[in-house]
Structures are given as structure tokens and as C-alpha cells.
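*Asks:* In the part that follows, the structures are each spelled out as C-alpha cells.
Every read-out reported here was derived from the displayed coordinates using simple, explicitly stated rules and does not represent laboratory data. Computed from a predicted structure; not experimentally measured. Cβ atoms are built from the backbone, for glycine too; each structure is taken alone.
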Structure I
């Protein structure tokens with residue numbers, strides 16, 4: 001197996017992997033989507049009653065939305081996660097009580113009138129725990145309204161709930177091969193104009209491949225070529241992957257974790273089969 005990174009920024013990953021079968025490529029895709037763990041807000045503790053500010057003004061801890069709706073919106077806020085620091089709450093040494101190894105706590109204290117955003121979540125810890133997307137709207141407070149809550153994030157995966165899904169737009173396709181028979185090619189630009197991804201270009205009066213990895217195997221160029229000079233095919237042992245993250249993990253962290261999880265699952269499966277054979 002060979003892996004070539006094309007782009008691996010904070011929120012976008014693109015790479016080519018070769019020497020594997022389609023079922024293995026799909027296992028990587030599904031693992032990226034459902035098995036990479038991240039922190040997400042699971043519990044919200046609202047404090048009700050009157051609140052006074054430093055000037056003695058009184059606010060009622062209430063908002064136009066039900067607490068359940070606010071909790072749901074908070075649960076979808078991407079929480080920054082270091083996969084090496086946290087463990088699942090039910091596997092933690094604290095026996096699920098909640099500690100820095102399995103729980104991140106935020107406070108939310110905002111008075112109206114005004115909008116409450118994800119950036120109003122104050123971590124009870126280091127500044128690295130602040131959410132990166134600070135302008136996600138939560139609720140709009142009116143005059144005399146306020147919200148005071150403590151918010152608890154814990155580790156989970158998308159198998160349990162989609163709020164723990166790290167990646168989106170996770171896809172792969174066969175690596176394209178575009179062959180041009182220059183003996184047949186008459187220099188007609190119809191195939192170049194037919195391509196929706198600008199894969200082809202005119203090079204000294206001849207059709208040439210300009211950006212192979214942009215090809216989506218639609219074969220529009222084949223259909224536009226009347227003389228059959230172009231053939232497009234996909235390699236079922238080589239795949240072009242692309243995905244985005246919600247910012248809780250970087251694309252590199254998500255890919256590393258997915259491959260680590262797959263390796264562990266394959267090893268556990270191999271051991272189970274070996275145990276059955278020796279039984």
C-alpha cells in the first residue's frame with residue numbers, strides 16, 4: 001500500500017492511496033465518517049432564576065427557546081479535540097464521574113439584549129479549549145433575558161450520534177487514466193470544451209492532459225470525440241480520497257486516527273480467527 005498526500009490542511013484532506021481493493025477503500029471512508037472519536041457537548045446544566053450584574057440590573061435566566069433546543073444547538077458546536085489526551089467517559093479511571101481526562105467543561109453567561117454565539121462558551125481550562133468557530137448562533141436574548149449554564153463535553157463517535165462526526169463530504173473515486181491517441185487526434189477542441197473539470201488543454205494544436213486528478217470519470221470528453229481518440233478509465237487498485245473536518249480535529253489527525261483504528265480492528269479480527277482455528 002502506498003499513500004501520497006496532495007493536501008492536508010486544518011480542515012481539508014486530499015490524498016491518493018494505491019495497492020488496495022475497493023472494499024478496503026470503503027472501509028477507510030466509513031471509518032473516517034463514523035469511528036474517529038471527538039469531543040462534543042453532551043450535557044447542559046441550566047441555572048434558573050434571577051441574575052444581577054455588577055451595576056445591580058436584574059435579569060431573568062430565560063430565553064425565547066426551550067432549553068432542549070439550546071442544548072441541541074450547543075451539541076452541534078465543534079469542540080477542539082486532542083485525540084491523545086482524552087478517553088471515553090465509561091472507560092475513564094474516574095468511573096464516569098467526569099474529570100480532565102474525559103470531560104471538558106464550559107460556562108455560558110450572557111445577558112440580553114443580544115445574540116448568544118458559540119464564542120461565548122468560556123472553557124474552564126486552557127485557551128486551547130476555546131471553540132474555533134466563534135460565530136455559530138445559539139439564541140437571541142431579549143431585554144431582561146439572560147442565559148447561565150454549565151456545559152459538559154465528552155468523547156464519542158458518530159456511531160452514537162452525528163454530533164460526534166468529525167468529517168463531512170468524505171468520498172473517494174477510482175484514480176483516472178486518460179489516454180489520447182495522437183495518431184487519431186485531429187486537434188478538435190470539442191473534447192476540451194466538453195470536460196466540466198478542465199482536465200484537458202490545447203498544447204501546440206494537440207489535446208493534452210492538464211490536470212488528471214481533477215477528472216471525475218464522467219467520460220464527457222470520450223462522447224465529444226468523434227474519432228475515438230480519447231479513452232477514460234478508472235484504476236480499481238488506486239483511489240483518490242477527499243474529505244473535510246468540522247475543525248474539532250485537523251485533517252491529518254483524523255486520517256491518522258482512522259488508519260490507527262482500522263489497523264487495530266483488523267488485528268483483533270485476525271486474532272479472533274486464529275483463536276477459532278486453534279479451538
Structure II
């Protein structure tokens with residue numbers, strides 16, 4: 001296995017900042033990149049706040065918090081990731097954007113370094129194919145919120161080497177995560193199961209089977225889920241849910257994966273969920 005010391009993170013949003021925090025707390029040196037300064041500053045300050053809150057609650061010491069924060073460097077220059085042993089992309093779930101990022105990473109990151117994607121549905125084989133190091137590309141799908149959720153879904157592309165896959169598994173485990181292995185099929189394991197359930201809940205609302213709160217209460221109390229499917233959709237982001245359903249529908253070609261028209265309508269109207277204050281529920285900004 002490769003010796004991972006420094007980890008680069010592409011994207012300082014909800015997922016990227018969470019991965020950066022956990023990596024730093026696990027003893028890795030972290031370089032956090034974002035293309036936008038306001039996003040980068042917000043992400044870094046969010047990590048600091050979370051570390052300080054954890055210290056106040058006794059989860060770790062203030063010294064531990066300061067040490068972890070000191071391991072994180074921020075940058076607006078993608079070239080600053082060149083010395084990293086592993087780079088994890090955590091950008092928006094758009095195929096062409098990810099392809100562009102991986103082309104650039106392949107050019108600037110040192111030879112032999114592993115490139116991983118936090119994608120929740122896009123083919124790792126396709127992502128790897130835009131690079132000249134497909135054997136060094138893998139999927140590391142962290143769950144949200146990263147510091148709390150224990151799972152990392154590992155996805156092996158067609159060309160991913162044993163050494164690469166074993167290294168990302170060991171890295172995830174060093175972060176205190178449980179690593180599960182999934183094949184490179186649309187939606188992988190988690191979203192292949194989760195998103196059709198959410199989509200079906202939207203259909204139940206669309207068809208008037210029950211109201212929003214009743215659908216969520218039924219699933220929480222009737223199936224012991226901690227969060228109802230519509231509430232969870234808001235938490236994930238309705239735009240992200242739609243993007244994943246489109247990947248499933250296009251990739252598998254089965255009508256059972258057809259996105260609900262109501263989900264498409266909400267996204268078209270700009271109702272994305274918690275991220276902008278309005279989805280199936282309304283949130284205070």
C-alpha cells in the first residue's frame with residue numbers, strides 16, 4: 001500500500017470541509033482547495049467552529065482542536081495540491097465538472113498520487129478515463145455530515161489497481177470510518193437503494209397518497225428510520241437527488257428509476273431544500 005501523509009481536498013463546501021476536518025483530526029496534513037475565496041473562508045471558519053464546539057463539549061481538548069486546525073492549509077491555487085499523496089474531489093455532482101477537475105488534477109498532482117472522487121453516483125471508470133493514471137483513481141463516497149457518519153463507500157473503477165483500492169480503504173479506516181466495497185454501477189450501493197425510496201416518497205406526495213409530514217412520520221415510526229425520506233431529500237439537496245435519479249435512469253434504462261415530475265418541478269423552481277431554505281419544508285436562513 002501507498003503511504004498517505006498529505007491529503008488534498010477539492011471543494012470547501014459541505015462535504016469537502018467535513019472530509020478536511022476528519023482528515024486533519026486523524027493526523028493527515030490537509031490542503032483544502034476551492035475556486036472561490038468566500039467559499040474557502042466560510043469552509044475553514046466552519047471547521048474551526050466545529051472543532052471549538054467539540055472541545056467545549058469535551059469530545060476532544062482545545063489543544064487537539066488547535067492541532068487539527070493547524071494541519072489544514074487553504075488555497076485558491078489547484079497547483080498547491082501537487083505534493084499530496086491523495087486528492088479527494090468533493091465538487092458539485094455534475095459529470096462534466098468532475099471530468100474537468102480530474103483532467104487538471106492529473107496534470108498538476110505528482111505522479112503516483114491517488115485521485116479519488118466523493119461522487120455519489122457518477123461512474124469512477126468514466127472519471128478515471130479522462131486521466132493518464134486510471135489505475136490510481138477510485139471512489140471514496142463519504143456520507144453527510146462527514147464528522148458524524150461512519151460510512152465510506154469505496155468504488156473500484158475498471159482500471160483501479162489493488163494497491164490503490166487497498167490504500168483508500170486503509171485511509172478511510174484511519175479516519176475512523178467503516179469502508180464498504182461497491183462495484184462501479186450507477187448509484188453504487190447506497191444511492192441505488194436510497195434514491196428510489198426518496199423518489200417513491202415524492203411520487204406518494206405527487207399522487208396525493210399522503211401529505212409531507214405524514215409520509216415522513218409514517219416512515220420514521222413505521223420503519224424506524226431516524227429521518228423521513230422527504231426530510232432527508234431536503235437535507236441532501238433536491239437538485240442532488242434529481243441528478244442521482246437521472247444517472248440511475250439513464251445508466252440502467254429502467255422506468256422504475258424515472259424521476260418524479262414533482263421532484264423535477266421543485267428543482268426547476270429553485271427549491272433545493274436546506275441549502276437555500278425551501279424544499280418540501282421551509283427553513284429559516
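*Asks:* One of I, II was used to calculate mean count of other Cβ atoms within 10 Å over residues 27-34, giving 19.5; which?
*Replies:* I
*Asks:* Which structure, out of I, II, was semi-axes √(5λ) of the Cα gyration tensor in Å calculated from, if the result is 31, 23, 17?
*Replies:* Matching structure: II.
*Asks:* A further question follows. Here helix-only ellipticity at 222 nm (-39500 (n - 2.57) for each DSSP H run of 4 or more, over all residues; to 500) was calculated and came to -14500; which of the structures I, II was it taken from?
*Replies:* II
*Asks:* Which structure, out of I, II, was volume of the Cα convex hull per residue in Å³, for residues 75-138 alone derived from, given a value of 96?
*Replies:* I
*Asks:* Which structure, out of I, II, was relative contact order in percent (Cα under 8 Å, 6 or more apart) derived from, given a value of 14?
*Replies:* II
*Asks:* Here distance in nm of label points 7 Å out along Cα→Cβ at positions 115 and 267 has been calculated and equals 2.5, so which of I, II was it run on?
*Replies:* II
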